[in-house]
Structure I
Amino acid sequence: MSSWLITGANRGFGLEIARAALEAGDRVVATARKPESIHAALGRFGNRLAVVPLDVTDNEAISAAVDAALERFGRIDVLVNNAGYGQLGPFELVSPEAIARQFSTNLFGAFALTRAVLPAMRSQRSGHIVNISSISGIKGFDGSSIYCASKFALEGWSESLAGELAPFGIRTTLVEPGRFRTDFLDASSVSHGNFAIDDYADYAARRKAELDAANHRQAGDPVRLGRAIVELTRAAHPPVRFAAGREAYDVLLERAGQLEAQAHAWADLSLSLDIDEPGPLANATRHA
């Protein structure tokens with residue numbers, strides 16, 4: 001029986017991951033800034049569920065949540081960094097304050113919670129960090145530059161972290177969903193630019209209308225994603241990167257192909273930039 005700590009567990013991915021873990025017989029500390037609805041959704045699982053309020057931008061709350069998880073279940077086997085939201089809109093329309101909030105939640109919150117959990121996992125010499133990213137962490141999308149930046153940063157950190165933690169028996173997995181049928185595009189989960197610049201007016205309005213039209217019509221099933229993440233945590237050799245859904249699978253392959261094609265297209269110039277080191281014979285002649 002594994003013990004989980006999940007952020008943003010009051011709805012969407014977080015709720016479905018918590019539900020799937022509980023249905024699999026595990027124990028879950030489900031956290032959220034507004035956790036009241038978690039009891040209604042998951043209360044039937046009794047003492048295998050603990051509900052803790054948590055704002056991932058609050059370091060004191062993070063320490064309290066980790067302490068509560070360890071006191072309740074004695075260990076943390078899986079940390080799911082899921083809490084986040086989408087700061088959309090063209091870069092010039094997003095204020096520095098809004099950018100800071102985006103990174104504080106999507107990136108620095110994951111940093112802080114992982115830092116708080118790792119001492120227990122290192123002591124156990126086991127654990128699994130699951131970071132919920134996005135296809136926006138693999139591929140940049142216009143009109144979402146700040147959100148993409150936060151997810152690209154999460155990806156680079158997670159991939160590097162995997163190598164650092166492997167010697168302690170701690171695994172790290174990036175989950176990269178495409179578009180799933182959650183509340184992500186609702187006003188409660190997404191923000192748009194907070195400046196107005198005439199040059200962007202038509203573009204920004206068009207992009208927002210496109211996103212609004214797609215809300216709750218996405219192809220991905222969050223229930224299936226929750227079950228897939230439980231399966232990943234039980235795998236003997238889980239991936240560092242997991243494409244969640246057909247759209248993500250296609251984006252990952254497309255991105256790999258683009259990178260390979262670009263590398264080949266500029267190969268001559270790329271390979272011309274190294275210093276021409278003399279070979280062993282030249283060195284021997286020079287010092288004779």
Structure II
Amino acid sequence: MSDGSPSLVKGFAATWTIVIVWSFWLIVSRVANGSGLTIYDLAAFRYGLAAVIALPLCLYFKPWRNMRWVQIIVVSFILGPVYILIVFSGFIYAPAAHGGIFMNGLLPLMSIIFAVVVLRKRPEVKQMTGALLILISAVALAWDASTSSTADAWIGDLHFLIGAVFFSAYVILSERWKLGAIQILFCGTVVNAALYLPVWWLWLPSGIAEAPLGPLLLQAVYQGFVPNLIGLLLIAYASRTIGNGNTSFILAAVPGGGAILGALVLGETLNWISILALCLLTAGLLMSVRRQRPPSPV
């Protein structure tokens with residue numbers, strides 16, 4: 001397929017849209033700590049509100065008919081409460097900027113490791129160099145953000161690293177299994193809503209009753225609809241059209257996007273270390289993203 005084919009253009013456009021979505025998610029998650037909502041509430045928004053839209057579509061299209069049970073179980077698990085509660089717990093200990101750094105900044109490296117270990121594919125020198133530049137920029141951003149964080153930030157960073165493993169598995173499997181939009185909605189929202197919401201309602205602590213209306217609506221709308229519906233569907237589409245390698249490299253721009261939005265929206269300062277790290281990140285992305293469409297998986 002040619003370099004400028006419509007599907008490739010749409011794939012790259014989808015991936016850069018995800019960068020914007022997840023960069024804003026970092027900002028929204030930063031302000032969630034002062035809303036009075038618990039991490040269990042945020043997870044309930046993520047699955048429950050998305051399921052309101054997904055359930056009628058799933059009942060009509062019946063996506064489970066074209067999936068094996070193992071696929072339903074695995075995809076539902078990697079997109080489920082274990083993953084998202086680990087990530088939200090990370091925000092308790094570490095700055096929200098670390099979420100983008102460790103969950104997205106390390107995706108290129110994980111993609112290369114997967115290609116070497118599972119697919120037995122040797123990465124290109126340009127890819128390795130680009131991944132190294134991205135990794136250096138992520139470490140620099142993390143070190144810079146850590147200067148104003150607590151001594152327990154490493155606990156949050158560990159949570160984010162675990163979240164990155166889950167997220168990488170989703171990016172890879174969505175390409176390998178050619179998951180459709182309705183299949184993702186079924187596993188990522190309907191199945192998990194059915195499993196999680198009763199547990200949340202009966203046993204988990206909630207701050208919804210005491211939360212101010214404005215922050216409540218912001219978290220409900222963004223956490224409930226944007227990342228879990230728009231984000232996951234765009235990632236699956238991008239992985240199928242431009243490959244999980246290109247998708248992972250472009251998503252590594254999220255830490256930079258979060259830093260820029262933090263400066264523009266929250267008035268945070270970008271010092272020379274952050275600016276240099278963003279330059280390295282940009283160079284790594286330009287060097288690593290392949291123009292040709294990756295070969296179809298065997």
Structure III
Amino acid sequence: MTRIVLVHGIGRQLAGPHSLLDDWYPSLADGLALNGCQVQRSEVAAAFYGDLFRPAGHRSIGLPDLDATDVTDPLERDVLLSWWHQAAQQEALVPGPEDRGRLRTPQLVQRALDALSHSSFFAGLGEHLLIFSARQVRRYFTEPAVRENVQKRVSATVSDGTQVIVAHSLGSVVAYEVLCAHPEWRDITLVTLGSPLAVRNLVFDRLRPAPADGRAQWPPSVRRWVNVADRGDVVALVKTLAPAFGDALTDRLVHNGAKAHDARPYLTAHETGEAIAAALGENGRAP
């Protein structure tokens with residue numbers, strides 16, 4: 001029986017549900033252990049959709065060799081620029097948009113990519129991976145078939161026994177929309193990690209159902225919602241979701257070290273384990 005469903009974010013196109021669970025389950029177990037709780041691996045499932053973004057076979061090795069000239073969509077550009085602005089605010093080594101003397105490339109997107117190469121957060125990611133990640137965000141919001149198929153993967157993983165959905169990064173957007181679309185589900189606890197849900201223009205205004213008067217709908221199937229964010233997480237540009245989604249939402253800040261957006265330190269955090277353990281215990285089923 002699936003008690004906990006894990007939903008991943010961008011950049012997992014080469015993984016799968018079993019390898020993702022191998023990667024995340026130990027961290028989940030550690031966070032729960034800090035709160036005197038445990039859950040069997042067999043009771044946890046990964047809602048996996050990354051392969052939907054995996055490129056078809058081509059002559060080159062690895063991902064398509066993308067560069068700044070391939071960023072022609074305004075949403076892809078704005079995602080990259082938002083990461084740049086936030087990274088520049090968080091890290092002294094990342095030159096900001098105003099520091100033209102430190103960046104010699106005149107093209108705005110290329111300047112953003114060059115700046116992000118100095119970020120510890122994006123360390124090891126080449127330009128093509130940064131662009132490919134931004135493209136996944138754009139495709140989810142602008143390609144209806146992609147959005148529908150991603151949501152189907154998550155919906156199919158949720159069972160009658162599911163008590164908690166833990167969603168990371170773009171996965172929090174998917175989980176939110178799926179929960180709104182399934183009011184028949186009941187008493188779900190939603191735990192979002194490094195979520196961009198409240199980022200205006202890029203994400204918030206593109207949600208379904210659409211927000212009204214600056215406030216988004218509370219998913220009717222959600223009993224409790226805890227949002228966990230690291231101050232240095234450049235993807236979770238807005239750290240508190242309650243102002244946009246309702247006062248019933250609890251926002252918690254954590255410190256993940258150098259890997260501010262990585263799902264694993266989010267899962268090992270006491271605050272994350274506490275939220276999940278509380279949900280398991282509310283129904284009297286925590287071991």
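Bear in mind that the values in this text are calculations on the coordinates, not laboratory data. This is a predicted model, so every value here is computed, not measured. Cβ atoms are built from the backbone, for glycine too; each structure is taken alone.
What the table shows:
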{"read-out": "Structure with the greatest value (metric distance in nm of label points 7 Å out along Cα→Cβ at positions 71 and 239, set I, II, III)", "value": "I"}
{"read-out": "Comparison of I, II, III by relative contact order in percent (Cα under 8 Å, 6 or more apart) - largest value held by", "value": "II"}
{"read-out": "Which entry (I, II, III) yields the derived value -11500 for helix-only ellipticity at 222 nm (-39500 (n - 2.57) for each DSSP H run of 4 or more, over all residues; to 500)", "value": "III"}
{"read-out": "Winner on distance in nm of label points 7 Å out along Cα→Cβ at positions 111 and 159 once structures I, II, III are ranked, highest first", "value": "III"}
{"read-out": "If distance in nm of label points 7 Å out along Cα→Cβ at positions 207 and 231 is computed and equals 1.9, the structure in I, II, III", "value": "II"}
